Structure 1
Amino acid sequence: MVFSNPEIWALTLSMAIPLALPAVGGTFSERTGVVNIAMEGIMLIGAFFGVAFSYWTGNAWIGLLAAIVCGALTALALAWGAIHVSADQTVLGMGINIFAAGLTTFLLNTLFGYNGTPVNTPKLPSVSIPGLDRLPYIGVIFTNQSVLVYIGIVLIFLSHWFLFSTRLGLRMRSVGENPLAADTLGIPVWRLRYFGVVLSGVFSAIGGAYLSIGILNGFTSNMTSGRGYIALAAMIFGKWTPLGSFGAALIFGFSTALGIVLQGHGVSSNILQMIPYALTILALTGLIGRSTPPAADGIPYEPRR
């Protein structure tokens with residue numbers, strides 16, 4: 001009866017979007033050859049500054065824009081270190097995650113005090129698709145979802161089309177597979193890598209803002225709870241494609257939704273909360289499907305003079 005309940009699928013979609021968006025963003029970054037494990041930190045940055053500017057301006061859309069800008073700037077720092085300085089991309093990403101966790105907690109306590117963000121902070125609206133909300137079963141899934149759910153779905157499908165059906169998308173993939181050959185053909189390797197990493201920051205920040213001003217209207221320390229790492233696993237499980245990442249995010253989202261629903265059926269919540277993270281470990285170790293990353297992923301490149 002749990003699986004036939006459309007509400008669990010509505011919750012699955014709601015839980016999948018904050019995983020799918022950074023996973024798609026990570027796809028852009030790694031398709032151009034830059035490993036991005038900083039999605040957790042960028043999500044935290046987006047979540048905090050999204051809710052902060054939403055409160056200061058009284059407009060959640062401005063909060064979303066602020067989250068995007070801050071996420072892009074954080075990703076730009078990652079890109080500079082990974083591309084220009086040729087720093088170890090894994091260490092750099094972890095450093096950003098640790099920095100973001102400390103920074104957002106410090107700013108939360110400094111700017112809002114230990115009571116946290118005000119309860120009257122505006123949030124993004126929840127909407128229903130006219131006509132679709134009257135359909136049996138499916139209507140329940142797409143009724144009263146955050147507007148970012150619909151925006152996220154559109155962005156995911158547009159990203160897949162852009163990456164695999166446009167000339168610019170082909171060039172981005174080429175610098176992640178063989179940057180020397182791309183450079184020989186006159187394709188600007190560094191510029192496209194910067195573009196891919198900044199896109200990953202934008203998508204990750206939207207995913208973070210979804211948590212703070214999409215579902216809720218507040219911020220708590222480390223509120224992403226490892227979702228950036230789960231998004232990384234979804235990206236790998238989805239074989240570095242936007243639609244594949246979305247499919248993997250739906251699986252992780254379903255495990256989270258199932259845990260929430262079954263808490264009222266005598267099943268230990270502690271065990272259920274482990275499911276998404278157990279799936280993440282299995283995905284990252286390749287035990288639930290092997291994936292081959294882009295050939296030049298994580299390898300610094302010095303353009304030809």
Structure 2
Amino acid sequence: MLNRKQKLFLLKFFSLFSVVRGYNILIIVIAQYLTSIYILASDLPVRQVLFDVNLLMLVLASSSAIAGGYIINSFYDSEKDLINRPRKTMLDKLVSQRTKLSAYFVLNFLSVIFASYVSFRAVLFFSIYIFFLWLYSHKLKKYPFIGNITAAIMAVVPFFAIFVHYANFDVVIFVHATFLFLLISMRELVKDLENLKGDLTHGYKTIPVVYGEKTSKRMLTVLSMLTLAPIILLITKFKEEIGYMDYYFYASIVGLAVFLAVLWYSKNKIHYMVLHNILKFAIVIGVFSIVLIDVDLLLSRFS
């Protein structure tokens with residue numbers, strides 16, 4: 001049996017894990033490696049990619065910066081989140097604001113240290129990334145359009161670092177990135193609808209606050225239609241490049257139809273949480289569907 005001190009330590013550990021969204025970071029790490037193996041460096045042996053120290057340092061730099069970004073976002077949104085996510089916020093508050101800030105600076109420092117192993121350009125890249133993560137949390141997220149676009153860009157930037165590392169400029173990569181960007185943009189707008197009450201109370205000028213729920217739904221409908229463009233390109237023009245991953249994109253078309261049906265039915269926070277989870281599920285499944293690009297690739301390149 002654990003004593004009281006050990007239980008408190010575990011609670012604080014899970015609290016910090018919740019603040020840095022450890023589960024999200026794990027998915028991002030997996031996505032970075034799968035993207036490297038199957039898309040960005042598909043001509044290299046798997047061992048060479050997996051044991052590429054520069055890639056590891058870029059992944060660690062990304063993870064540290066993102067974790068720091070989640071912490072500073074939680075720091076600035078603590079009062080708003082008491083309204084939007086009371087249970088999660090109470091768990092997060094087990095770790096003091098001072099401890100969170102200390103962890104934030106340590107993580108940012110580690111990100112720069114990891115990047116310095118690769119090159120000075122990587123240090124500059126992640127320093128700018130860290131700055132914009134702070135700027136987004138402090139200012140940009142409070143404004144319509146700017147906040148949503150910035151959040152979507154910040155989510156894609158870690159993959160851009162690896163894209164530059166392998167210097168692969170195939171068009172199909174940009175189409176994949178466009179699909180991901182649009183999906184994340186939809187998720188950010190749904191999050192604004194989900195957090196409408198807290199945003200309104202604390203003066204955040206998000207799209208739903210400024211323009212209303214109906215306009216937000218129209219914008220989500222337009223984004224859904226735009227998302228069809230990269231999907232259609234991938235399953236037609238780039239069918240050979242994506243292999244069996246086309247099944248995921250066919251399923252995405254069905255998923256978008258379900259999303260729109262639920263969207264126009266939605267009237268309260270519970271409904272918007274369902275929509276948020278649909279998009280989150282689509283992104284996670286998309287990450288693991290990368291292996292469908294060539295199901296024999298991993299075994300053949302290990303042999």
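Readers should treat all values here as calculations from the given coordinates under stated rules, not as data from a laboratory. Bear in mind the structure is a predicted one, so any value in this text is a computation, not a measurement. Cβ atoms are built from the backbone, for glycine too; each structure is taken alone.
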If relative contact order in percent (Cα under 8 Å, 6 or more apart) is computed to be 21, which of 1, 2 is the source? 2
Given 3.7 for distance in nm of label points 7 Å out along Cα→Cβ at positions 112 and 240, calculated: source structure among 1, 2: 1
helix-only ellipticity at 222 nm (-39500 (n - 2.57) for each DSSP H run of 4 or more, over all residues; to 500) gets -21500 when computed on, of labels 1, 2, structure 1
With Cα Rg over 2.2 N^0.38 Å, for residues 72-215 alone derived from the coordinates and found to be 1.37, which of 1, 2 does the value describe? 1
With distance in nm of label points 7 Å out along Cα→Cβ at positions 128 and 232 coming out at 4.0, pick the structure among 1, 2 it was computed from. 1
With distance in nm of label points 7 Å out along Cα→Cβ at positions 64 and 200 coming out at 4.3, pick the structure among 1, 2 it was computed from. 2
Parent structure of the calculated result 19.2, 66, given that Rg and Dmax of the Cα atoms in Å is the read-out and 1, 2 the choices: 1
